[in-house]
Structures are given as C-alpha cells and as structure tokens.
Structure 1
C-alpha cells in the first residue's frame, strides 16, 4: 500500500500548526516554503483538511491556517482519511467467481478468504493510526530533535505568523 504525498505533507503541517498561539495562522505559501513543496498542490491538500475539520482557514490579520481541534484530538487516521478518503486500501472484486473454474455467486456463502485477510490487516493499520495523535508525534519530535533545530523552527514560524 502506498499513501499519497499529501498524507506525509499534511501530517507534518499539522505538527507545524500546533506550534501556533491562539488566533495565529500560517499561510499555505509559508507552509509550502518551509517544506519546499508545490504551493498549488499543498493548497488542495489543505482544503481537504479544512473540509474534514482538522484545520480552519482564517482571513485577515492572524490569518492563514491553524488547527481546528486540540493536538490530542487529531489522529494520523484523521489525516489519512481526510486526504485519501475513508475507503479501504483493498477492494475485493470477487474474481474467484471468474474464469473456467469460477465459483457461482450462490456458492460464495462466506467472504473471500483473501478479502478477509486484507480486511484484518486494514483494521490493524487503521487502529495503529487512530492510536497516534499529533500530540504524541510532537512529544517524540521534542525528545529526538536537537534544541537548536527546534529553536530554528520556532524562530522561522514566529517570523511568518499571519
């Protein structure tokens, strides 16, 4: 399974937006600059986060994007679902019913064993993402990043807050 770039970008962006104070925002252009990603594509991803209620956009002084919920109330699953949609990664098309030895529909009384295995894996994957909040990611970053790097990021953000 491969998730789109938008998932990586927006997960990082949510950790950036978590650094903002009350009433502050960062523009899509500033966020694109920070991560050196295309601004137009990032703007589309930000709109998906906005529609999902993860971020809010504000115009005017202090405008830009900011988180719409507390960092401990935003999970990686929320971000993946906002960007990729709610559909499972694997979709069974019942090919076991195709071909010269295909099963008849009426003989398919149980779910396809392959589809069931993928559904089990999807559940584990989604549960793991649901267990990780932006807050937990930020705690790990704080433990693993150098203080100088964290100060550099904080300074960059302060200089660009809308």
Structure 2
C-alpha cells in the first residue's frame, strides 16, 4: 500500500518549544494555520512509497556514522506573503551533513528531490504557511516583536507518515 512520508529534523529544546508555542499563539490570535508536524526543518518534502525499509536501513546506518552538529536560529524571514518562518543559519558542518544525507537519499528510487528541498534549500522553521496572505503584514509585524535567537543541534533525522489526516512519527534516528 502506498503511503505518504516526509523526512525532517525535529527542532528540540528551547527553539522547538518556542516554535510550537508561537504557532499556537498566531493560530489563536490570527487564525493562521501551520504544519501538523512538530517544530522542524525539512530534509525531504512529502513523497510516496510502498515500502521504506531500505530508507530505514539507510538512515540507521547514516546516523550511526555521523555526528550531531550545531546551527543557529535567529530572527524571522518569509517567502513572499505566503510563509513566515524562523530563519535557520545552518553551520558549515550542518550544511555538509545535510548534503551528504541528500547524496544518500538520492540513491533510493522513490525519493526525487526538487529545487526547494535539495541541497541549496532555504533552511527554515515555519511559523505559519496556510492562507496567510490577508493577514500577512499584521502577522509579520507581530512575530518581529518577539526575540528569536537560539543555538540548536542537528541531532536527529525523523521520518513521519501521513495517517488519519495527521503526521505520525514513523522513526527517529539520533546522530552520534
């Protein structure tokens, strides 16, 4: 049976809590919806596959042979008036780790990258992205009053599966 998956790195600790709370806050204040995933940056946008046991094996091997690295989240940015996000300042080590992971994932026949989720993606942690055009300026002004500056760890690769109209954790791989 073909299922839908997404590969992300979950943002944990203070930055993750901040993002999860801020998303709730902007939903309550502005009705601005967001992803059903926890705070994260995307590694591979949603894709469909019948069996991902080879992906699980690949990620297990990758996480056992690669170390967690640091990166920063500082301030906010946006994609036009469609998406407001916390800006990820990926470290050089994080970019290398990410690109090596992309090289591995590309070996799987059912994973095909587009420009927005390949090596030169804009790393970001979304705050709101669902039909925000009408409230964009108000939302943008609001979040920019809230300080956003975090030191983070790229320490996990998490696979979520779409199930019953929400994303459910399928597997999490912790980097060394």
Structure 3
C-alpha cells in the first residue's frame, strides 16, 4: 500500500509554474462551454507562471494543497471585496486539478482557507461562483454556504450570473 502525504501551505515563488498548470487545467475543465472560448483562453493565458510569481511576491495570500509532493490545487484568499456584504473574508479562487476533484481535497483546502481568514481576524466568509458552474454551486452549498446575493459577470458580451455563498 502506498501512502501519500497531503499538505496545505502558503505558496512560494517556486510554486508558480505548478499553480499556473493547475489554473489552466481547472479553468478549462470548469468553464469550457460556459465562458466564451476567446474570453476563457485569454483569461487562462494571462495567468501564466510569471503572473503567479508576481502575485506571490506581492504578498497575495495563495495557498497550495500538495499530494505526495505534487501541487493538486490552490486557493487565493483575503478581505471581502463586496462592500454590500457584511462578511469580512473572501475566498477569491479555489481550484483543483480535474483528476484531484471529488476525493475530499477541495474540502480540506476550503477548511484551511476559511481557518486562515478567521485566524487573521476576518469574521464571516463569502465565495462567488458562476451559476452555470454546477460543480462549484454544489460544492459550496454542500459545505453549508447560504446563497444570499447574485451578480453578473460579462465575458465577450455574454452575461453570466454569479452567486454569492456566505458563512457567518
């Protein structure tokens, strides 16, 4: 039997390439057929390894989850950007490689991200998900999030509804 260690930690510069690969694969998997092709590819291509290295260097809080020493996913967290919502913390992104989904790693990363926000004194949490991303909607609803607000994101003139899930 092989035992793989699972570790969640803050990303460092050496993780930029792996995070960009996770971002590429996860976004292709999650948004193909939802976000128009040109817009999706532009968004993915904009976030290469150098973009992630800069984000980490600028002290953005990026967490990674490793399985057996390989980065399987990432989360970006910080202060809530939607001032109309009272929750103070936000998970901006939480993505896993497609082959790492459905086995509990997302829950572990979500729990750790939520705990770190709380440890920084941020009360409450908000996460936004595109309404057509049924995997994300199911995940956040299953994690106990309450759907309390909606918004719209526009991609190449296609308006997509987004949903805010909150935890107090």
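Throughout, read-outs are computed from the coordinates displayed, never taken from laboratory work. Bear in mind the structure is a predicted one, so any value in this text is a computation, not a measurement. Cβ atoms are built from the backbone, for glycine too; each structure is taken alone.
If relative contact order in percent (Cα under 8 Å, 6 or more apart) is computed to be 30, which of 1, 2, 3 is the source? Derived from the structure labelled 1.
If distance in nm of label points 7 Å out along Cα→Cβ at positions 4 and 116 comes out at 1.4 when worked out from the coordinates, which of 1, 2, 3 was used? Going through each structure in turn, the value belongs to 2. So distance in nm of label points 7 Å out along Cα→Cβ at positions 92 and 108, computed for just one structure, reads 2.5; which one of 1, 2, 3 is that? Label of the originating structure: 3.
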